[in-house]
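Any read-out appearing in this document is the output of simple, stated calculations on the displayed coordinates, not a laboratory observation. All values reported here derive from a predicted model rather than from experimental measurement. Cβ atoms are built from the backbone, for glycine too; each structure is taken alone.
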Structure 1
Amino acid sequence: MSDIEKLMKAKIACVETGIEIKRTLCDICCPVMHCGVDAYVKDGKIIKIEGTKEHPRSHGKLCTKGAGGRQYVYREDRLKTPLKRVGERGEGRFEPVSWDEAYRIIADNLLKVRKEYGADSVAFFSGYTKWYRQYLHRFAYSFGSINYGSECSTCFKASEMAWAATVGLDSQPDMENSNVILGFALNGFHSNHLLSKRLLRLREQGKKFIIIDPRKTPATKKLADIHLQIQPGTDGALALGMANLIIQNNWHDKEYIEKYTYGFEEYAEYVSQFDLATTARLTGLKEEDIYEATKLYATNGPASIMETSCSITHHTNGFQNYRAMICLNGLTGNFDRPGGQIPEQSTFYDMPAGFRMYEHEYYLDVQPDRKHDAVGCRKFPLWSKFMDEMQAMDLSRQILEGTPYPIKAVYGAGMNMKIFPDTKKMAEALKSLDFFVDVDLFMTSTAKYADIVLPACTSYERGEFKAYIGGYATYTKPVIEPLYQSKSDVQILKELADVMELDDELLRQGYDAEINYMIRDLSFTIDDLKASDLPIKVKEAREAEPGEFTKNGMGTPTGKFEFYSNYIAEFKDMGLSPIPTYSGTLDDEDMDRKEYPFILVTGSRLPNAIHSRIHNLAWARSLRKDPMVDLNLEDARDMGIEKGDMVEIQTITGSIRMKANPSVKIRRGDVQLYHGYTEANANDLIGSRHTDPYSGFPGFKSSRCRIVPVPCS
């Protein structure tokens with residue numbers, strides 16, 4: 001073998017091989033990560049990817065999902081051309097059309113709906129990815145529709161609302177200066193690989209970890225000094241019980257409470273009913289374990305709280321559970337203090353990078369007059385108070401019922417009906433629309449219902465702006481040309497805006513004009529970013545100073561940490577409580593406990609998957625080839641179920657079949673399964689009305705079900 005052949009086989013980038021290293025980012029998961037990628041490119045094709053060692057956020061690390069990026073880009077089922085439906089909705093029969101024809105059909109139909117029913121009767125929805133969202137938001141508003149929405153209706157925003165209602169803005173744990181870290185569903189080994197290394201380092205430094213999780217996970221094994229294997233959905237009861245213990249034992253910070261908090265008396269009176277026995281009964285925990293965990297947290301400070309927001313908020317009581325957790329910070333004086341929770345202002349896409357951009361002004365500048373409430377905002381008024389978008393979990397109902405006004409058309413970008421509870425109901429809603437357009441990389445089950453399907457490209461085939469925690473900003477460059485006839489989401493929207501002749505000069509100038517608008521007061525330019533292959537440090541970036549927020553007054557009506565939230569008090573007449581109360585998660589379902597004895601938890605994290613996005617990647621799918629339900633080993637033995645047996649999971653909403661995976665890691669009485677499999681969609685089991693009245697979030701992680709063995713055929 002010649003030297004050049006050896007270099008080629010090893011995929012070495014050099015002049016001899018013609019292989020170049022081009023840098024971009026992986027956006028398969030959420031913006032918290034978006035790790036730096038070195039793409040090895042030869043003859044315009046990616047032949048290998050690695051993590052970028054010099055990247056200030058990811059430092060060369062890629063997770064199992066990101067490592068499959070090349071397979072993701074070159075999946076054989078990539079959409080290659082715009083398509084027009086020729087069969088029935090959902091049938092998946094399409095014919096290719098040109099971009100010009102596709103744009104004309106979309107423009108004619110959206111403008112027709114606007115003329116006949118009003119602009120609000122067109123809804124604009126974004127799923128994954130998130131990079132273009134402000135642009136789509138402005139597009140919707142310039143079109144005249146108040147109905148922009150996203151998968152944020154089920155992701156992160158409920159926790160953001162809880163922080164806003166309590167202190168005025170989000171916060172992050174100062175774990176490096178903590179003595180104790182209280183982790184609610186903390187498991188970075190499966191869902192945040194950059195966090196896991198940090199957690200292990202903190203453990204080696206002697207930090208104490210209390211982890212609350214119904215499952216036994218790598219985090220509970222490698223980190224936890226105390227693992228509280230709690231009943232799903234009872235985190236709020238635990239937090240309230242801990243608060244009662246803290247007050248009873250005088251472990252609370254009286255000086256902090258007196259100076260900086262509001263509503264302590266009402267809060268203290270309410271938590272007094274959560275005595276140790278009651279808390280243990282509600283949570284399924286031992287009294288002595290609750291006591292020891294509370295004492296460790298409250299008496300060995302400073303202490304911080306690290307949580308996985310969706311795990312806490314994906315319950316019908318999730319918002320109040322989250323607020324109960326937040327209030328532990330105020331009770332112990334650990335908010336806005338070193339080693340506790342540090343308030344942080346979002347820079348871009350919920351990333352606190354330490355500098356300010358005109359992100360929200362970009363679309364709010366053209367917000368239309370509100371002729372109607374946005375979808376879901378009457379049903380979930382607290383969501384409407386804090387969020388500049390519709391609560392899309394009410395979208396299927398409004399499409400089908402037409403009240404309080406009709407939704408006749410939907411523009412979907414990366415729309416995934418599998419994220420909606422009662423997915424079949426959403427399919428029925430999409431089928432009933434006058435017009436539906438979907439933009440995606442693949443022919444998904446959602447795209448099959450569209451009248452027009454448009455092919456988008458990946459992060460490897462476009463450039464985008466990104467802000468990173470730590471004060472960094474970047475603007476990536478495409479490492480390959482867009483495959484087939486695919487285009488970036490913002491190019492599609494810009495060209496469609498031109499065809500529709502939307503009266504918005506800034507929007508029609510395109511993506512760079514958007515970013516220039518947002519960064520106009522900062523010291524760098526787009527050209528500066530494009531000149532660097534790595535994120536650059538922003539001169540204006542500054543870290544939050546502990547105590548600064550408290551000194552200047554918190555972002556609440558009283559300027560204090562509010563145990564009693566005045567924002568929520570506006571909706572007391574609608575049954576919302578200003579203090580963090582606890583209610584059961586299974587009471588709103590018409591399922592008898594004896595008939596449906598198990599607690600169903602959907603969306604459990606797997607290290608090789610995120611939602612349904614990479615189930616069709618060979619590498620990732622090989623790690624868990626078949627849809628499987630995890631259940632307690634003893635429960636399985638009682639039912640005569642063995643590993644690999646086919647079982648049917650049933651609720652009053654639906655049923656699915658999958659293989660059983662008995663495990664000692666699962667709490668007795670629980671059933672845990674991952675979502676997103678086409679052949680076994682977990683959200684077919686969750687009712688569309690099984691939602692949190694505060695946030696509108698579905699109760700994905702606490703419902704009732706039963707398991708029925710399927711006889712061998």
Structure 2
Amino acid sequence: MNILNARAMLGLSASAAMLAIAAPAAAQDDAGSDEIIVTAQRNNQTEVTRGGSGGVFGDKAAEDLPFTIKSYNEALILNQQPQTLGQLLENDPSVRTGFAFGNAAELFVIRGFALAGDDVGLDGLYGIAPRQLIAPELYDSVQVINGSSAFINGAAPGGSGLGGSVNLLPKRAKRDLTRATVNYTSDEHFGGSFDAARRFGDNAEWGVRINGVARTGDVSIDGEYRSAYTLGGAFDYDNGPFRLSLDLAYQRVKVRGLRHKVALAAGVAIPEVPKADANYSQPWTYTEMRDVFGILKAEYDIADNAMIYASFGARDGMEDGIYGGITVLDAATGAANGNALYVPRTDNNEAAQAGLRVKLGSAITHEINFGGSMNWQVNRNAYDFLYGPGFAGFATNLYNAVEVPIPASALVGGDLDNPFPISRTRLLSAFASDTIGFWDDRVLLTAGLRVQSIRTKSYDYFGGGLTGTYDEDAVTPVFGLVVKPADGLAFYLNRMEGFEKPDAAPAAVGALPVTNAGEVFAPVKTKQYEFGAKYSFGRFNASLAAFQIDRPRPGVVTDPATPGQVIYGLNGEQRNKGIELSFDGELAKGLRLIAGGSIIDAKLRRTLDGVNQGNDAPGVPEYLINANVEWDLPFAPGLTLTGRVVHTGEQAANQANTLELPSWTRFDLGARYVAVVADKPLTLRFGVDNVANKRYWVSAFEIFSPDLLQGAPRTFKASASIDF
């Protein structure tokens with residue numbers, strides 16, 4: 001952070017502190033000021049909600065669901081000021097965030113398996129939320145469901161989410177609210193937001209909530225610029241048995257000079273981590289994305305014990321960017337080869353679901369669910385490999401990046417000015433389940449089936465002709481058992497499955513020709529077994545889970561009939577076994593904790609000719625530990641201190657396990673203060689992420705080759721919110 005920025009930061013902090021000191025004095029004669037402060041502090045408390053939207057099972061308490069579910073509330077989003085969904089999910093001890101490719105697309109690793117940003121759900125629908133980067137400020141809460149969950153909300157169109165899913169819940173007008181916020185993030189990132197909500201009607205049956213965000217400027221990574229502009233409107237009607245909601249939103253995000261991942265050439269060791277704020281990207285790289293999206297949802301109680309529901313969503317997305325990357329050739333010197341790729345892209349997605357939920361019986365109950373879902377996606381894109389003549393790339397250095405002109409085009413695919421469809425995907429599913437309750441629902445036994453069909457058409461970049469069609473279906477069952485021996489205590493177990501479409505057999509693997517090139521495979525099902533316990537007492541919640549997930553992996557075997565060639569197929573498996581512990585709540589008056597940890601043993605099994613058999617799966621840390629603490633100081637009314645520690649264990653960086661990333665720990669500190677100005681609550685926040693400015697490789701999640709992602713440097717954050 002340069003001197004001017006430091007002075008600006010100190011000036012902002014000093015002004016905020018003077019205002020906070022003066023405000024109580026100005027309001028000390030107001031008998032209601034203490035109540036205003038207490039109410040504002042309570043509304044600002046960061047919380048984790050157990051239970052919530054259980055997909056086809058409906059809204060449930062955590063103790064009634066045979067899987068783990070957590071939701072992070074909007075107060076946490078407001079207080080921690082995350083700029084991306086990944087920064088918010090750093091609070092979860094079962095999730096770590098990486099980048100998917102050479103662009104800014106976030107990738108979430110849950111229970112050791114990837115969840116692509118494209119497969120994040122919005123109120124239970126896939127393909128409707130913005131892809132790659134999501135501004136968290138638009139949402140009431142962010143929900144994490146751990147485990148293979150193809151039955152709960154259907155299979156994700158991108159085929160990821162095999163270890164867990166993320167669902168965004170839109171904001172609602174729960175109470176009258178008018179809030180304005182200004183914020184700052186180092187080095188030169190400034191912004192503001194507004195949030196307004198009202199309820200109308202004789203019985204407050206109509207609700208409207210409008211909120212928007214605008215922020216722009218350089219972040220703490222040298223030369224990296226980010227901007228986000230969002231506007232969301234939530235309209236709902238709730239009058240007895242009939243409920244209707246409409247959510248509409250706009251998001252435009254831009255990143256310039258993104259510090260991308262670092263690839264390693266064959267045989268290269270893990271290089272020393274560059275300076276915490278170093279940037280090895282080119283200044284002409286950028287990503288710009290625009291999304292317009294929305295959901296219309298209706299529910300009707302046809303009887304006290306029966307409800308029908310339906311929802312429809314759509315998204316129109318545009319993406320344009322020059323993505324960069326480097327491959328390190330020498331770990332000692334940092335010598336590297338750089339490249340770039342230009343991609344224009346548009347997406348047109350629609351999704352729908354409908355169902356019926358009925359609860360029958362008294363001594364023995366049956367909660368029956370059945371319905372279906374549909375998802376349509378059209379992807380139009382093109383590409384331009386900016387690698388220069390002969391795909392040579394350009395020389396650069398990890399520790400001293402060399403600025404070069406944009407390389408010449410090496411290969412163009414598709415129409416760069418007007419991209420045509422490259423793929424069309426359609427997912428259809430029908431589901432049915434029955435949850436049988438015994439002994440006043442203290443024992444809940446769930447069984448269900450979802451029949452899922454996926455159809456994909458692929459088109460040639462050179463001319464747009466049809467190149468392939470995939471049309472397969474599969475059944476993904478679910479089995480769950482919940483036993484509640486005492487109030488607040490529940491034991492559960494489940495067997496659930498994930499669902500994905502494997503890629504067709506390629507023409508070659510390395511230098512070896514593939515005998516069955518182009519072969520289409522049946523859908524792949526990931527199997528999960530899980531046992532756990534949940535405990536809730538007052539404002540304290542805890543959960544413990546042990547799980548095993550088996551996922552088939554693609555591989556090759558030698559073709560006995562054709563020497564020198566291989567047969568491509570699902571010839572391997574990754575087995576992730578682990579234990580998760582999480583707890584949250586108020587340990588004492590004013591002292592709140594969100595914490596947990598997980599241990600994962602991720603192994604490669606049934607590998608080609610036994611090569612890498614039993615090795616650790618790359619990019620899966622051996623253990624994760626998180627703790628987030630808030631303390632409302634009893635001797636300083638209105639003041640709350642915050643702290644967070646994020647610890648990640650060692651992780652293999654390649655399948656051969658010859659490369660490994662060391663463990664790392666990051667500390668964040670902060671404070672917020674509630675004052676009273678003209679009888680209105682003013683909340684001042686200040687925080688520092690990565691206090692020690694630690695340099696570390698945060699992730700090595702492998703897609704094509706060992707790819708390293710560097711952790712963010714020390715980052716200062718400040719904001720002020722006033723509720724009118």
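What to note about this one:
- For 4, 13, 19, 29, 21, 10, 3, 0 (P(r) over Cα pairs in 10 Å bins from 0, in percent, for residues 214-613 alone, calculated) the corresponding structure among 1, 2: 2
- Between structures 1, 2, the greatest calculated value of FRET efficiency 1/(1 + (r/R0)^6) of positions 310 and 598 (r between Cβ atoms, R0 = 41 Å, to 0.05) is seen in 1.
- Label whose coordinates, when Cα extents along the principal axes in Å, for residues 542-589 alone is calculated, return 48, 22, 15 (choices 1, 2): 1
- Comparison across structures 1, 2 (criterion: distance in nm of label points 7 Å out along Cα→Cβ at positions 174 and 414) gives the highest value for 2.
- If you line up 1, 2 by FRET efficiency 1/(1 + (r/R0)^6) of positions 182 and 606 (r between Cβ atoms, R0 = 25 Å, to 0.05), the top spot, with the largest value, goes to 1.
- For -2000 (helix-only ellipticity at 222 nm (-39500 (n - 2.57) for each DSSP H run of 4 or more, over all residues; to 500), calculated) the corresponding structure among 1, 2: 2
- Parent structure of the calculated result 12, given that relative contact order in percent (Cα under 8 Å, 6 or more apart) is the read-out and 1, 2 the choices: 2
- Set 1, 2, criterion Rg/Rh (Cα atoms, Kirkwood Rh), for residues 438-557 alone: the highest-scoring structure is 2.
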